[in-house]
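Each reported figure results from applying straightforward, stated rules to the coordinates on display, with no laboratory input. What you see is a predicted model, and the numbers here were worked out from it, not measured in a lab. Cβ atoms are built from the backbone, for glycine too; each structure is taken alone.
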Structure 1
Amino acid sequence: MKKTEKVIFLNKNQWGEKYEIKELRRGFAAHLLLRKEVLLANERNCAWLEGKKAKKIQADLMLEERAQKIYDKINNTTLFFTLKKNEEGKPLGSIRFKEISKELVEKLDFHCQEGQLTDFHPLNKLGENIIKIKLSNSLTANLKIIIK
C-alpha cells in the first residue's frame, strides 16, 4: 500500500485548483512541498485556509455591493454621439471604446476598462445601440448609445 499525504494547493496547476485539499503520494507531495506549491493539510494550515476563504467571501461581498451601486447609476443610461455622414447619409467613422469611456467619466464619473465591455466592437450603426458592461460576476449593466 502506497503512503499518502493530504496537501493544500497554493496555486492552480495541472494537479489541483488553488486552495484545494487533495491526497497525494508521499514522494510527490514532498517534491511539491520543496517547490512551495503545496502545504501539508495539518490542523494549523487548514485553519489558515478557512481564514483565507472567509476573507475572500467578505471581499467578494464588498465588491458585489460596490458593483450594485455602480449598476444602479449606469444601467439604462443613454449617451449621445454624432458621426459625420457622407452624401448618401451613411456614417463615416465609428464610436470606439475611448469615446465611450470619456463620456462615462465626464457624465457619470465611472472609469471603465475595455475588458468590461462584453462583445464590444466599434459602433457605426445610426440609431440606438446597446452595449453591455460587466461590473461583477453576476451584474451586467446595459448602456444605450444613440448615434445621430
Structure 2
Amino acid sequence: MEQIQQKVTPIEVEHICIVVKDREKAIERIDAILGVGFPRVFEAFFIDGTVHGRKTACTAKLAFAQAGGIEIELIEPGKGPSIWRECLRTKGEGVHHIGAFVPDLNKELTRFEKMGICILQHGEDEYVRFAFMDTERLIGVILELLEHKY
C-alpha cells in the first residue's frame, strides 16, 4: 500500500452521488432534510460508453445541488444498461460514488490500470468525459474521474 500512496496525486472531491429510484421524490426528501435546492435538473444521454467493457449508450435523469464545497448529484437511471441501475437492483438507493475532476483522464486511467484498478463504466456527453473506477473494494466507494471537454 505504501507504493500506491506515493504514486497517487491528491485529488479534490467535487461531488457525491446518490443513486435514486425517483429523482423528483428524492429532491423533495433531500431538500426537506438538508435545505438544499436542486437548481440544475436535466436528462442526459451518454454516448461512446461502455459498461463492464461492453459498448453501450444510456440515459439518466440528473439533479445537482451545492452543499458547501461539495455538490450533491442525484442519478435516476434511464434507458440502457448502467452501473447505476445495477446499484439500485443490488443495494437500493444510496451513495453510489464520489467524483473528482482531473486534468488528463487518459493519464489517470493509465495510472489506475497500473494499480490493477479497472473501469466499471465510462462515457461522455457534450461537456465531460468520465470513468467510474472499481475502487469500492479498496476505499468503500466507487470513484468517478471526470475531464472537461472544453
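Given that relative contact order in percent (Cα under 8 Å, 6 or more apart), derived from a single structure, equals 19, which label among 1, 2 identifies that structure? Each step should come with its number before you reach the end.
Values: 1: 19; 2: 25.
For relative contact order in percent (Cα under 8 Å, 6 or more apart), the value 19 is produced by structure 1.
Here distance in nm of label points 7 Å out along Cα→Cβ at positions 16 and 96 has been calculated and equals 4.7, so which of 1, 2 was it run on? The correct label is 1. Supply the structure label, taken from 1, 2, corresponding to semi-axes √(5λ) of the Cα gyration tensor in Å with the calculated value 25, 18, 15. Going through each structure in turn, the value belongs to 2.
For distance in nm of label points 7 Å out along Cα→Cβ at positions 24 and 72, which of the structures 1, 2 scores highest? Walk me through the numbers on the way to the answer.
Working: 1: 4.6; 2: 1.9.
Greatest value across 1, 2: structure 1.
Which structure, out of 1, 2, was helix-only ellipticity at 222 nm (-39500 (n - 2.57) for each DSSP H run of 4 or more, over all residues; to 500) calculated from, if the result is -7000? Answer for the origin of the read-out: 2.
Given a value of 1.04 for Rg/Rh (Cα atoms, Kirkwood Rh), for residues 64-127 alone, calculated from one of 1, 2, which structure does it belong to? The correct label is 1. Determine which structure produced the value 11.8 for mean count of other Cβ atoms within 10 Å over residues 32-39, calculated from the coordinates; the candidates are 1, 2. Comparing all candidates, it corresponds to 2.
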